[in-house]
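Every number here is computed from the coordinates shown, using simple stated rules; none is lab data. All values derive from a computational prediction rather than experimental measurement. Cβ atoms are built from the backbone, for glycine too; each structure is taken alone.
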Structure P
Amino acid sequence: MLLTQTLEKLRALRLEGMAQALEEQRHQNDIVSLGFEDRLALLVERQWLWKENRGLAIRLKNAQLKISASLEDLDYRSSRGLKRAQIDQLRASPWVKEHRNCLITGPTGSGKTYLACAVGAQACREGYRTLYFYAPKFFRALETARADGSLLPLLKKLARAPLIVVDDLGIASVPGKLYREFLEMLDDRQDQGATLITIQFPVNQWHEVFADPTVADAILDRLVHNAYRIELKGESMRKGKNPPSENAD
């Protein structure tokens, strides 16, 4: 009866990991050989792991990454132009803490989306809240927010996210006013958060994407000067024999 009450109280305190570990200890014959402090340490360790795993699951769910991706599964063939040293710089996510940016460029099918999602997932594992947006949907969200009066709350939400991923920028025509809203978001995030952009066009062609030279200069200024830059090369990976997981653009 006492154990049942203890389990109920642990769960009421939201100590589910500790409750699970305590129940398991009941069925471990050798647990009696451990002293009180050792058994308590096991319970605390389980609670810590449970909380960490739950937090990661929530961050990954809220990130809404387009695909499930991992840095461990990247293809480093020399023809792709992807170097391990580059990825190692992003792996522990210090760039997110330092509010730096990451620009991933390359042709269609070169694996930009997979790499972006892998980097985003790694940031989630490092404890950073991440938001993923497919660029056309991102600008539709800005347009809708502008129309219904919710633009300011949306921009505030974007400003607070430690990492924002905007995938396939420039793939669709966007009204100039929305690029100005995009610029406002970047301005709000200056020295406050990190931004990851994937785009087909090399940086020296971005003025053609943004149309308005003034807006283009301002966007480039906020994105490029402190960014990690990864330039993927080669033919579309969808034509090759690579695992489907990294065939996404």
Structure Q
Amino acid sequence: MKIEGTAALVTGGGSGLGEATARELARQGAKVAVLDLNLEQAQRVAQDIGGIALACNVCDEDSMEQAIAAAAAAHGPARILMQIAGIGTAKRVVGKDGRAAPLADFAKVVQVNLIGTYNAARLFAAACAALEPLEDGARGVMVFTASVAAYDGQVGQQAYSASKAGVVGMTLPMARDLAQHGIRVCTIAPGLFATPLLKTLPEPIQASLASSIPFPQRLGKPEEFAELAAHIVRNDHLNGETIRLDGALRMAPR
């Protein structure tokens, strides 16, 4: 699918991987709507790239519907969805005090990362399926964000790993489901990336994490994630696939 001139939605677009993806799509000529819980951050990115900023909670039906409608009013109906919004946490099943981890903590991560992804996808897909097909029969493309933790999660990552494994597991059946509408679905599973959250860690810890990556022995660059996301849009034969982007990293237990 051609990126230039196409309307795109980027959830979590106010920082990190989402920001890099919004900037890359805009660089390639897309009309980008930056969706984020933090409207101030979304506005900063949108102003830089000539897009629009919308406050959006991917877990909330009304919030997501309103964001899709507002973006369509500004740019025309979107044919590209980059679903990057998500949260991370680490908590042992049984804490040092002998108590079980709070169920609410697990539920929140699954709610945002898995249910939020499905909510954004289903609403985007419904809007996209109503569009006229392009010359090749395509109507749209979605790119989800998982994590290598979906495959080799570390100690304490039960909720995060389960939520991201759910995104991986949803990718192929959703691609098959939406094939009749000409909507492709792919997922990127990034490894260790130099996002604002990771950069808050002390330098020695960042260096230790980077040294665990076989090659290149450094943290991933958000721009590398964004380049792959944009390539998935352009490559019409990529569908139903989850792509690890991790420098051959396999996470140790801790």
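Can you say which of P, Q returns 18.2 when mean count of other Cβ atoms within 10 Å over residues 133-140 is computed?
On the way: P: 18.2; Q: 14.4.
Corresponding structure: P.
Out of P, Q, which structure matches 13.8 when mean count of other Cβ atoms within 10 Å over residues 53-60 is calculated?
P
Ranked on distance in nm of label points 7 Å out along Cα→Cβ at positions 45 and 85, which label among P, Q comes first with the largest value?
Values: P: 3.9; Q: 1.1.
Evaluating distance in nm of label points 7 Å out along Cα→Cβ at positions 45 and 85 on every structure, the highest lands on P.
Computing Cα Rg over 2.2 N^0.38 Å gives 0.99 for which of P, Q?
Among P, Q, the structure yielding 0.99 for Cα Rg over 2.2 N^0.38 Å is Q.
Distance in nm of label points 7 Å out along Cα→Cβ at positions 21 and 77 was computed and gave 4.6; which structure, P, Q, did it come from? Could the numbers behind the result be given before it?
Values: P: 4.6; Q: 2.2.
Of the options listed, only P reproduces it.
If helix-only ellipticity at 222 nm (-39500 (n - 2.57) for each DSSP H run of 4 or more, over all residues; to 500) computes to -16000, which of P, Q did it come from?
For helix-only ellipticity at 222 nm (-39500 (n - 2.57) for each DSSP H run of 4 or more, over all residues; to 500), the value -16000 is produced by structure P.
Ranked on distance in nm of label points 7 Å out along Cα→Cβ at positions 13 and 213, which label among P, Q comes first with the largest value?
By distance in nm of label points 7 Å out along Cα→Cβ at positions 13 and 213, the leading structure of P, Q is P.
Can you rank P, Q by relative contact order in percent (Cα under 8 Å, 6 or more apart) and just name the one with the largest value?
Top value of relative contact order in percent (Cα under 8 Å, 6 or more apart) goes to structure P.
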